[in-house]
1. Given a value of 1.6 for distance in nm of label points 7 Å out along Cα→Cβ at positions 59 and 75, calculated from one of 1, 2, which structure does it belong to?
2. Quick check for you: by distance in nm of label points 7 Å out along Cα→Cβ at positions 51 and 67, which of 1, 2 is greatest?
3. Where does the value 25 come from, among 1, 2, when relative contact order in percent (Cα under 8 Å, 6 or more apart) is the thing being computed?
4. Once distance in nm of label points 7 Å out along Cα→Cβ at positions 3 and 43 is calculated for all of 1, 2, which comes out largest?
5. Where does the value -21500 come from, among 1, 2, when helix-only ellipticity at 222 nm (-39500 (n - 2.57) for each DSSP H run of 4 or more, over all residues; to 500) is the thing being computed?
Structure 1
Amino acid sequence: MPSFVKSVTFDCREPLVVAAFWAGALGSNVDEDSTPDRAWVEPAGWGGPNLWFQKVPEGKAAKNRQHFDLRVMGPLESERDRLVALGASVLAEHGDLCVMADPEGNEFCLET
């Protein structure tokens, strides 16, 4: 029997901050049992893996080897601006693709 992806784990300095960003970005909530040392976000209805955020002492040192590609359901610019308001930053824009980073610098892409 094959395995399945149970969760995607983020090492971070501020688990609650990063979890709150991803919960807002994906239309979900930070689990009520989350703490400053560990937090998690369950998917909003689509059945994907949980997002797990664990506190580590070191900061991010290099480009991610894996990242999320988020499909925009409306205008790219509107979603980009919404995510910036939640704490993301824009790293690069290439037409209908926007490379962004979450509050701790983890890269992800927005695409139409």
Structure 2
Amino acid sequence: MAFKNYEEFWPFYLSQHSKVSTRAWHFMGTSFVFVCIALAIWKSPWYLLLAPLVAYGIAWFSHFFIEGNKPATFGHPVWSLRADFRMYRMILFGQLNNDLKKYEITTSL
């Protein structure tokens, strides 16, 4: 799909994460990024190499085995990364349901 800008991409990104469990797996994967950053500071910078492997591994698992779609990262890597952190922040602060309703994204377990 072709998008003119990130804001046009965002509703598509949300639609690719319609299941609560997919979003939960993404939240967990992104949380591990912060764990890896902390470990890199505390123990060794080599942990930074682990961050994308763990985060993408967990997220892609949820797409292939839970959501049943192809990760948006494959077609839009930069916007996807930005959207993942946006979704993470919105979940963390209880704001995601507002955008799901706004863009009429039907959610399921």
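The numbers here are math on the coordinates, done by the rules we state, and not lab data. Note that the structure is predicted; figures quoted are calculated from it, not measured. Cβ atoms are built from the backbone, for glycine too; each structure is taken alone.
1. Clearly, the read-out refers to 2.
2. The structure with the largest value is 2.
3. The structure behind it is 1.
4. 2
5. Structure of origin is 2.
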